[in-house]
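The following blocks contain the structures, represented as structure tokens.
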Structure I
Amino acid sequence: MRHPQRIICLTTEPTEVLYLLGEQARIVGISGFTTRPAIARKEKPKIAAFTSAKIDKILELQPDLVIGFSNLQADIAASLIRAGVEVHIFNQRSIAQMLNMIATVGSLVGAADKAHALINELELAIAQAKQQASLLPAKPIVYFEEWNDPMICSIKWASELIEIAGGRDCFPELSQFHSAKDRTVQAQQVIERQPDIIIGSWCGKKFQPEQVVARDGWDTIPAVKNGMVFEIKSADILQPGPSLITHGLKQLQTIIQQWASTQTSTFNTPSIHGT
């Protein structure tokens, strides 16, 4: 069976997976937003943003497969399909779907065994995190903010990671929605839910914790009163690839463990933290 030899990755996730599988030689173009591995940005030409791409440049590279992510890349995919290019668009929105994506990418390039080994490593890390979480004295309520204006709460995989690390998502009923507009919340709703931890990961821009703690009425929220306001970089938790486990989950565990260690202490002066 002949597998694709010239692959273009429209998002960072398949690039990360192909490098982890040792199949990076097949990649002939990547997204300009690629973050992992860092060397990919030096080695591979950038031919796409996220919702836009250099179609002519892609065609010049003569790919035999283009891999993308989500309905937001539907127009790019349609243009390439009309030009005769084979396209595979993933739409992973959960941890299970992310692992399935790895398996599929492995199959597409003839590296199924290596993909399964990678999946096993990630599943072991998840199991270990769950075991550690079972030892926590309590489950903190975690408000995860993906964007600040309007305020957007956690997407499904972020909500799942919070649960795996031992927390409780502040808005679990909203995390099921794919569209960001369906996950918008009001400041008063967050106040009413009284989260113990606030995590900001403003997609594509730096989190500003001082703006968060200064919101009207938020001084009554336990997370603000007790200095439990953190940042996790969007590259670590908003890109649904292996880094969700290797980077995002580990940071969530550290944050929740820090919260747990304070449960027998008396809080004094509030502080703001970043990770």
Structure II
Amino acid sequence: MTPFKLTQKVRETARRNGKLGAGSRVVPEETPIAFSYGGSTHAVMMATPGDFEDFAVGFSLTEGIIDDPAAIESIEAVADEKGIDLQIVLKDEQNDALTARRRHMAGPVGCGLCGIESIEQAVRKTPSVTGSPLRLTQQQIVEAVALLNGQQPLHFETRAVHGAGFYVPGKGLIAVREDVGRHNALDKLVGAAARAGHSGASGAVIVTSRVSVEMVQKTAIIGSPFIIAISAPTALAIRTADEAGMTLIALVRGAEFEIFTHSDRIQSGAIADVA
């Protein structure tokens, strides 16, 4: 696919040492990206215009449109002056299932979430991840976040994007993706890991953002039993992670962190100096 510019250099006026002066700064691009299946738009996200194949696969997986990347026949990014349309062609059986799902969702507009008739339906059930045997040491938790901090080139250039990484014990970070949207970064990561053949149950999801319920749900959908964050979680994210059997670790600062759910997955042991 044709590469798109991820950043722009812009002029600015900055106050430095008590004085205003002309300067410049590199900022990330933010572009409407549509997900179209069989020629029909399913959703539009404001996102960083890159990693399109990963984004298409990851979004399709975490939204339950597919359960295997092999269900996608082709992906094409079509750009115009307003945004980018990811045209995704599903294999026949999967396309029929999506068509049936769309018919079921058709409903009166103005309902907030068309086809959704109750709060219970809006808060979708989160898969259980209790079957994963994965355990992490305290040192591995610290190491995973330290590795992610060092593998975010777009963040270091702009200071304006989120990062998401997939950490596998013994292998380190096997994939990292960045985006202006935290959910987008996670979807791109899910797609990258799935396309490379990595099972979600084999590793931990590491994010630079706060942990919302949707971040927990996306992590559970791929089967990972760990979500580890630099920022804090919401109360609903904690309850959802607990019910799913997921270990939620947040506020990782150097060698310090806070465990909110299922601490039994964390093995004891001293933590080396990470300074």
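Only the coordinates and a few stated rules stand behind these numbers; no lab work does. Being a predicted model, the structure only gives us computed values, none of them experimental. Cβ atoms are built from the backbone, for glycine too; each structure is taken alone.
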Practice item. Give the label, chosen from I, II, of the structure having the highest value of mean count of other Cβ atoms within 10 Å over residues 235-242. Key: I
**Study point:** Value -11000, calculated as helix-only ellipticity at 222 nm (-39500 (n - 2.57) for each DSSP H run of 4 or more, over all residues; to 500), assigned to which of I, II
**Key:** I
